[in-house]
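Heads up, there are several structures right after this.
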Structure P
Amino acid sequence: MDQEGNGQVVAVAHGQHALTDPVAALAAWRAVRGESPGALFTRIWASTVSLEPLSGHVVAGMLRARAEIAGLDGTRTTAHSLRAGHATAAALAGVPLDRITA
């Protein structure tokens, strides 16, 4: 979590399938959002992309909706679920604990 708003550079690996490749999805979003400084994930009002960052409530709602579309219980899907899953996958891949918690 970036509570101070400093930002962070992170690596994003290519996915195994073109339709779910996070690198391609990020490139497509950046083409729409533009290269202005600020939050990477921002609000869209009607068809206008704002530079205002998404709130935690918006992200939580999006996660719940996508979980339900995937046939999962959306009430049990949270941002913490994603962080915990990421940390578990990183640990299983041998990433040092100090890098996982950074």
Structure Q
Amino acid sequence: MEIVVIWSDSAIQDLRNIYDYLYFQASKRIADKISNAIVDKTILLEQTPRIGQKEEMLAHLNKEIRYLIEGNYKIVYWIDENLISVATVFDCRQDPQKLKSKKT
């Protein structure tokens, strides 16, 4: 069966915020490069959905939550049969406890 990867509204907003920050603080080229790398990383999930490590900070939730790392960013997702939901894109330079308060 085919695996489908979808992005939550929250994850899309996270990616927009990352892009906007990089656009104004660095350059359009860097914003494009990093945001595209994040999106490209999620394409791997279509072939190997369990490639990411389990996210222990969110183990209390009743979902199989995993993550991938791309640069300074943690791409948090969960698996539900043939559906992969990208829940959030988290900047790893922040306090890790903030991840618990993010909507997943």
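The numbers here are math on the coordinates, done by the rules we state, and not lab data. All figures in this text were calculated on a predicted structure; none of them were measured in a lab. Cβ atoms are built from the backbone, for glycine too; each structure is taken alone.
Which structure, out of P, Q, was mean count of other Cβ atoms within 10 Å over residues 64-71 calculated from, if the result is 17.2? Mind showing how you got there, number by number?
Numbers: P: 11.9; Q: 17.2.
Of the structures listed, the value fits Q.
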One of P, Q was used to compute helix-only ellipticity at 222 nm (-39500 (n - 2.57) for each DSSP H run of 4 or more, over all residues; to 500), and the result was -11000. Which label is that?
Q
Comparing structures P, Q by mean count of other Cβ atoms within 10 Å over residues 16-23, which one has the largest value?
Q
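Assuming 50 is percent of Cα pairs over 17 Å apart as calculated from a single structure, say which of P, Q it is. Let's see the in-between values first.
Details: P: 67; Q: 50.
Comparing all candidates, it corresponds to Q.
For relative contact order in percent (Cα under 8 Å, 6 or more apart), which structure out of P, Q has the highest calculated value? Show your work: numbers first, answer last.
Numbers: P: 11; Q: 31.
Top value of relative contact order in percent (Cα under 8 Å, 6 or more apart) goes to structure Q.
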